[in-house]
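Values in this text are rule-based calculations from the coordinates and carry no lab data. Keep in mind the model is a prediction, meaning the values are calculated, not measured. Cβ atoms are built from the backbone, for glycine too; each structure is taken alone.
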Structure I
Amino acid sequence: MSNSIAIDGPAGAGKSTIAKMVSKRLGFIYVDTGAMYRAMALYLLRENTDKNDAAAISDKCQNADITIKHENGEQVVYLNGENVNGLIRTEEVGNMASASSVNGDVRKKLVELQQKLAAETDVVMDGRDIGTVVLPDSKCKVYLTASSMVRAKRRYKELIAKGQECDLEKIEQDIIERDNRDMTREISPLKKADDAVEVDSSNMTIEEVAETIIELYNKSI
């Protein structure tokens, strides 16, 4: 019987950073659901699918097999048996992923693949609907959040470090709008699962958040 930790929460709460750290400490596989959507987008591009043709996307997505493995300490995304790590971070793939991820059939297919992965191995998965849709039976569910201003400041620091000019107030406004979109969308909206434990990382270090989640996991088993 495999074990899982489901981490949900709004954009900028630090889900991926924390999930990677927790998975490393526990020796679990970190399932980057975003990378799986990108691998699906790559498949659709290779099939010359028009990103505006919902019927074609629904049809073609059924033939993609996507999984994640850990090899030599790094996460490797496989698309129909091929390592596509070096191919899924392009702008073109990102645009297709953005368009195709709202397709109900794409989401359904990827949820099936994510559930298959979780049934076969110990995983830490993060996203918007992991505890509610993907792993509803997980014994350890966390809703990781932080105030919109804290999340905006984190994003601001990232952008400044990259040498980009940005406006803190605008970033916070974008985050608030994105939260609203994520929480009100029709398919798999962002919401805290009834049995999830809320962890507010506003005044916590990354280390403290990781420790908190590992403690919750240890209690759950």
Structure II
Amino acid sequence: MTAGPLCLVGGAEWTDGCDFDATLLQESGAGTVVVLATAAAYEGAGVAVDQARAWFTGLGVEVAAPNVITRPDAFDAANVAAVRGAGFIYLAGGPTGGSPMHLRSVLKDSPLFDGMVEAWRGGAVLAGAGAGGGVLFDHMVDTRGGAFTVGLGLLSGFTMIQRYDTWSSEKVHRTVDLAAAGMPVAGIEERTALVHRAGSGWTIEGAGTVHVFRNGTQADLGALPTPV
């Protein structure tokens, strides 16, 4: 079975300019979007969920928001079932991008993460904004200082900088310089998505752009590997 679209959002999700959400909804045919606001736990997951509901209601669909805040929540049978049966899963970042460390600690080696991957590989849309996108990588960028740490490992061979347009040039340089030889780094601006669809490769959608670096110099989308 073919995996569904993968959508990596730089941040400021569910705001003007994020027109890719409507496109992905149409492609998925989903009537409900399952939103996980785990990464926003420290700044108010409820705020992120309320924003998601307002946004997606305007697009004509409902939001289901399983309460996945702590690690035991990722082992709850009802939460796992909600994700496994979803047609569109959205890992929120929150107003300031969220905490990738907290999100990783909750989802790592959990039935909920396994269910999410199963749904995506079965054709569901998988979107991650801010920390919700960054955590999906094998090499996850530590947003506190720009170095690398271990992520969830769904995506290998490249990584992303969330909220790229809010980073200083010095911090970007640190991340790009620390990247392993040959590994692309995609700096994704807010309200912007890097989207992969099976058979058609990567596209840049939304209000801004994506900056790709490899071996310390700028590259194009062709440098990014295909998700598997």
Percent of Cα pairs over 17 Å apart, for residues 123-186 alone: greatest across I, II for structure I
Value 6.3 of mean projected area of the Cα convex hull in nm², for residues 11-130 alone was derived from the coordinates of, among I, II, structure II
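For relative contact order in percent (Cα under 8 Å, 6 or more apart), which structure out of I, II has the highest calculated value? List each step's numbers first, then the result.
Numbers: I: 32; II: 25.
Top value of relative contact order in percent (Cα under 8 Å, 6 or more apart) goes to structure I.
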From the coordinates of one of I, II, helix-only ellipticity at 222 nm (-39500 (n - 2.57) for each DSSP H run of 4 or more, over all residues; to 500) came out at -15500; that one is structure I
One of I, II was used to calculate percent of Cα pairs over 33 Å apart, yielding 8; that structure is II
Matching 3.9 (distance in nm of label points 7 Å out along Cα→Cβ at positions 27 and 155, computed) against labels I, II points to structure I
For mean count of other Cβ atoms within 10 Å over residues 83-90, structure among I, II ranking highest is II
The value 12.4 for mean count of other Cβ atoms within 10 Å over residues 179-186, derived from one of I, II, belongs to structure I
